[in-house]
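None of the figures in this text is laboratory data; all of them are computed from the coordinates on show. Since the model is a prediction, treat every value here as computed from it, not as a measurement. Cβ atoms are built from the backbone, for glycine too; each structure is taken alone.
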Structure I
Amino acid sequence: MFRMPKRISIVPTLLAALFTVSFTADVTANAQHILTPAQARGKRILLVVGEPEAGQANDDALVKKHFEEEGYIVTMAGEDDPATKPSGQDLIVLSSTADPRVIADRYADIAIPVFTWNTVDYPDMKMTGPERHVDFETIDKAQDFARSFSMLYGYFPNATDPIVKDFGGKTQLFGTLYLLPQNFGWGKPAAGADIIVNTEGDPTHAGVFTYERGGTMYNGFVAPARRVGFYIQDATFHYLTAVYGPAAKDADMADWWVGLKLFDASIRWALTPPPDPAPYDPAATKAALAKMAHGKKVLFVRRLDTPEGEESDDHIVQHLKEVGFIVKEVDQDEPQTAADGEDFILISATNSKYKTTNKYRDAKIPLMCLEGLMADTLKMAGRRRYIDYGEHGELTESIDPQEAYLEIVNSSHPMAAGLKNGYVKFIKDADVLKWATPPPSAIIIATLPNSMHERAIFGFEKGAAMADEFVAPARRTMFPVDNPAFDDLTEAGHTLFDAAVLWTISPPAK
C-alpha cells in the first residue's frame, strides 16, 4: 500500500486594496495563495547546520538534497558563521544539529524568513517563552519512549489555513512520521501565531506553527519576516510520511500520509511574499464597509426593553443603517427562524445567554457576537467559565481590574484595520471587557493587556474547526462590546468594529 524508504530521495497588497474604490471581495477574504513549486524554483536557501558528533546520524545532507531536487539553490552555513552570511538569501533554515547556544538569537532580528526545527532555539528566536517543558519541549525516544509514539500522529485544527489548503489537508488526525517512535519537538507560541499542527491531544502543543511578518511573537517582539517552527529533529526528516503507488488512489491513505507535503508547503509559505497592510484610516475603513454592506440584510439580536445598554443598542442599529445595512431587530426570545433570509447576524451584549440559548450557532450565514459570555454556546470556546471565557474587570466576578486598552497582535490581518501591533485604547474609560480562549483554528487579532490567553477580538474562517470539533458554517467573529460600551468606543475602537464587521460579512477565502 505504501512504502517506507530508508531515505527519501524525492523527499498583493491586501489591506491597501481594501481601502480603495477597486475594493473586491477577495481582499477582505484575506486569501493567501502560496508559491507553487514552479514559482519557488530558483529561490535561495541558507541551510544552517552543526558539526555531527561521531557516530550520530543526522539528515542535513538529505534535506539539502531534497531542496536541490525541488529546484532551490542551497548554501550551507555553520553554527559559527556570522549573521551577515544570509545576505542575498530568500530563506534561512535552521537545523536542530546547530548548537542553539551558539546560534542563540543571531537570526531573530533578521528581515529574512526563517524556517526552523531547532526547538531549543525557539526562545532565542522569540518564537516561544523560555521555560523547557512548559513553553517548548524536545521528546527523546530513548528517554520518553511512550510519548515518542505520540508524534506519529498530528492534528490539523484548521483546513482553511493556506499551508494545509495547499495540499488539500483536512481537519483531522494525520500521520506525521512513519511507524517507529521518533524524536520530535513542539512549542507553545504567542497569541500572534497560527498553529498549523498540534500534538499529543493538546491544542497548545504546536508541532508546526507560523508567524506572519509583523505578528507579535513572544514578549512583544514583532516578527521582522515570516517564521515557521517545525516538529522534526536531527535524523527524522527521512521519516516524513509520503504515499506512493496504489495507496495514492485511496483517499483516506492519501489524506493520512502527508508529512512531506506539509514540510514542502510550509517552506513555500515562508518563501511567499506576505501581504502589505494598509495604514490606519478610519474613514476608508468605514467607506469599505459601506461598499460591502450596501443592501445586505442584518439581523440584530438584542434584549428589548433592557435596563442597561438600550441606548447603546439603538446607536449600533443607527450605525448599521448608516453604512447601508437593512436592519431587522428581534428580541433574544425570538426563534432562530428570524434569521431566515438574512445575510448577517449581529448578537448584542445585552442578550442573556440563558435566554438566547444555542440559537444561531448553526446558522449558515456570517455571525458576529458582542457578548463574550456566549463564547461556549456559539462554539467559539470551551465550556469552563473563567478558564475558557470570562469577564475582565467585573467587580463581583473577576480578580482583574477594569481595562480600557487592547493589545493588537496580528497587524497584517484586515480585522486589525491597519493598527500597529501593541496597545491601543479601545474604550474611553476603563470598564469590563469580555474575553475567551478559542481553539487554535481561531484568527487572533487582539488580546487583553498582560493576559495573552484572554483573546478579545478573534474570528473563524468558514470551514474551520471550532470548539468541540464544530465546523464553522460561515465566518464567525467575537468582538468585546459590553452592554453600553459601543457609545464609549474610541475612534480606534469604532474602526476595529467596522473592520470586524467588514471581514465577517466578506466572502470567505478561496
Structure II
Amino acid sequence: MVCLAGVVQADEKPASLLEACQMDVKGDKKEEWKREPKAESSVTQHHLSAGGKSFDYTATAGTLVIRDDEDKPIANMGYVAYTRRDTKDLAQRPVLFAFNGGPGSSSLWLHMGVLGPKRVVVADPTPTPPAPYKTVDNEFGVLDKADLVMIDPVGTGLSRAVCDKKDEDFWGVDPDIDSVSRFIAQYVSDNNRWNSPKYLFGESYGTTRAAAIVDWLRSRRSLAFNGLVLVSVATDIEAIFAELPGNERPYAAYLPAYAAVGWYHHMIPGQPAALEPFLAEVRRYATGPFTAALLKGDSLSDEERDAVAKQVHEYTGLSPEYVKAANLRISEVAFAHELLKSRRLTVGRLDGRFAGPTQDPLEKYADYDPQSAAISAAFTAAFQDWYHVDLKFGQGRTYRATNFSIGERWKWTHKPIDAAGEQPIVNSGVDLAQALVQDANLKVLVLNGYYDLATPFSATEYMMAHLGLPPGTSSRIQMKYYEAGHMMYVNPGSIKKMKGDVDSFIDSTH
C-alpha cells in the first residue's frame, strides 16, 4: 500500500493521515487508493517603507513537498518566501535561504529579528514589556539586496513527515542535512532560480547544518552558493560541549567569552578601560598557560593551581576559591549562575548582558536563561500574528516555534561526504573545508557576539583556525564581531552594523 498524506488545496476537503493511507473494501474487491501530498501556499502583496527604502514585495507562505532519490514524497516542509515585485531579471537577483538551529527551532527568530520585512521591537538588555508587542517595517532586512526564503526543518513550524516517514526519522545530523538540502534544490527548480546568485544563512545549530549543506548540494546536485553566512557558530560540537567527560577543549575556548561578560558587568578587578585589548590578552593566556595547566590534569601542582585560579579571577571576576573548587573547569551554565550570585542574579547563556533573578542560589548551574525569558514571548507572538493574519496561512494548525522533543532525541553522528568513517559527534567544519577547497568561489562571513556564552566567539575562532585548509584558502573567511550576544540583532547598534556587514558581503560576492 502506498501512503500519500498531506495538505490540501483550499477547495478540497482536508484529508487526515488515516484517510489518505487507508484501503477501501467493496465486496470481495479491495480497492487501493492514494493521494499525493499537496504543496499549499498563500500569496499576499505588501509594501515596505523604512530607512529610506520603499518597494513592493510578494510574500508566499506555504509548504513544499520534498522527495527522495526515487521521487517519493518524504516530507511537507514549511517556508515563507519574500520576493521583490520590481525584479526584471532573476539571474541578477540574489536569493538567500535561512534557518535557525536548536536542534528543534523554527526560523521565526531570524525571520522576525533581522532578515524579514517585519521586525519585532524588543527591549535590550532588559525584559520586553507584555503584549501588545510592536512590529515595524524592518529597515535592516535583506529584501533590498536579495529575495529571502525562511525554512522550517521537519518537526518545527508546520513541517511534517509524510507517507511512511515519521518526524523522528529526520531528527539527526545527516537526515536533517539531507531534507533541508532537498528543500533548497526543489525550491530553486520550482521557482526558476538556478541561475540566481545564491546564499545560505544559518544561526547557532543552523551553522552546523549550513556548513554541511553547502558541500551536500555542491557534491550531490552541483548547486553552488556564492556565499555562506554563519551566525554564532557551532560547527564543531565537541569544542563547545563541556559536558562530555574528558573533553578539555571547551574550557580554554570559553575563557575569553567569560572575560567579556565579566567586563560588561564590571566584575573584573581593576576594570580595563577597553574591551578588545583586554580580550586579546585573555586569548593569549587561554591558548597558552591556561591550556597547558588543563593538559597537566591531576599532575598540576598546588602552586600552579593557585596561580591559574588567581589569574582566572583577574580575568573573569570569579573567586579563586570557586575556580579551584571547579578544578579550573567551568561550564557556561555554571559561570552564568556564579558570576553575579552575590547579587542573586543569573546572567544569560545566549547573551551575558541580560541578567535575571536567581531562583535558587544553592544550585550549581543556571536554571533558566534570562535572555530567552526576556524576548521569547514577543518573538513568538509577533511571528504568529504576522503569519496567520497578514500572510493568511497556517490557521487551524499548530506552528511549532520550538520543538524541545527534537533536541532531546537528536542523533549527533555525522558522515561527511567522501569521508571514510562516521563522526560520533558532528564536526561539519570538515564539510565546510571540503566545500572551500573544491569551490574556489565560495566565501564565508562569520558573525560573532562577544557576550555569547552558548557559542563563544573564542570557540568560533578555534573552529575556523582548525579547518585544515590549504594555504591562502582561509582568506575567503571573514570574521565580524558585535558587542552583543548570540542573537546580536536584538541590540540596536549591532543590528545596524550587521546590516552593513551582510550587505557588503552580498555586494562583493556576485
Worksheet, complete the sentence: For distance in nm of label points 7 Å out along Cα→Cβ at positions 168 and 448, structure among I, II ranking highest is I
Practice prompt. State the single structure among I, II that was used to calculate helix-only ellipticity at 222 nm (-39500 (n - 2.57) for each DSSP H run of 4 or more, over all residues; to 500), giving -9500.
Written response: II
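Which one of I, II has mean projected area of the Cα convex hull in nm², as calculated from the coordinates, equal to 27.2? Please report the intermediate quantities before stating the final value.
Values: I: 23.8; II: 27.2.
Going through each structure in turn, the value belongs to II.
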Worksheet item: Here mean count of other Cβ atoms within 10 Å over residues 288-295 was calculated and came to 18.5; which of the structures I, II was it taken from?
Response: I
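Looking at structures I, II, which one was distance in nm of label points 7 Å out along Cα→Cβ at positions 352 and 456 calculated from, given that it came out as 0.7? Provide the component values of the computation, followed by the final result.
Numbers: I: 2.9; II: 0.7.
So the calculation was done on II.
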Item to complete: Have a look at I, II and say which one yields 1.17 for Rg/Rh (Cα atoms, Kirkwood Rh), for residues 280-407 alone, as calculated.
Response: II
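If you rank structures I, II by mean count of other Cβ atoms within 10 Å over residues 336-343, which sits at the top with the largest value? Before the final figure, lay out each step's value.
Numbers: I: 15.2; II: 20.0.
When mean count of other Cβ atoms within 10 Å over residues 336-343 is computed for each of I, II, structure II gives the biggest number.
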